[in-house]
Structure P
Amino acid sequence: MKLVPDTSVVIDGRITTLIDTGEYNGAQIIIPEAVVAELEAQANQGREIGFSGLTELQELCKLAEKGIISIEFFGERPTLE
């Protein structure tokens, strides 16, 4: 199963919750670079949602290291140009 979460799904922690229940074990999680950039921008502005989202990404990376899921960062980071 492949999942491509948007920013709101990453922020609220739904993915790790469902992985913890076993529902998404073995899933391939594809994180768009635009989501990472948005979370970093929110965190740089001191907003809790940015920090929550980045923490969720760290948790997903830990799950990938354990072999429970696979994770891939995809796409180009948005620029101001």
Structure Q
Amino acid sequence: MLYPLGLLTSKAAKVTNEIEKAENLVHALLNCTIDRQIKVELEQFSLQLLHREIKFAANQYFTLNNTLFQSMSKEYLIDLISARI
């Protein structure tokens, strides 16, 4: 049960990190772009990235991220330890 959840949350975290890298890349391109049309497109894309928080959720109940995996792993370990006592 933990392996699929860990795989899912790690991939969601990687995608989120790549989106943050894309934001930095767009801003770097804005600083060195000469063509006006490209600059306008990059500015629009930058605004879209700024105003849309990208996160993965399970039916809007909870966010799929590494924190979810850590808390579920801890709960699973606590259950295993308490079952042995």
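Points to keep in mind about this one:
- Of the structures P, Q, the one that 59 was derived from, the read-out being percent of Cα pairs over 18 Å apart: Q
- Structure responsible for 1.9, with distance in nm of label points 7 Å out along Cα→Cβ at positions 37 and 61 calculated and labels P, Q on offer: P
- Which of P, Q yields -16000 [helix-only ellipticity at 222 nm (-39500 (n - 2.57) for each DSSP H run of 4 or more, over all residues; to 500), calculated]: P
- Distance in nm of label points 7 Å out along Cα→Cβ at positions 29 and 69 - highest-scoring structure of P, Q: Q
- Among P, Q, which structure scores highest (criterion: relative contact order in percent (Cα under 8 Å, 6 or more apart)): Q
Bear in mind these aren't lab numbers, they're just calculated from the coordinates by the rules spelled out. The shown structure was predicted, so the numbers you read here are calculated from the model rather than taken from an experiment. Cβ atoms are built from the backbone, for glycine too; each structure is taken alone.
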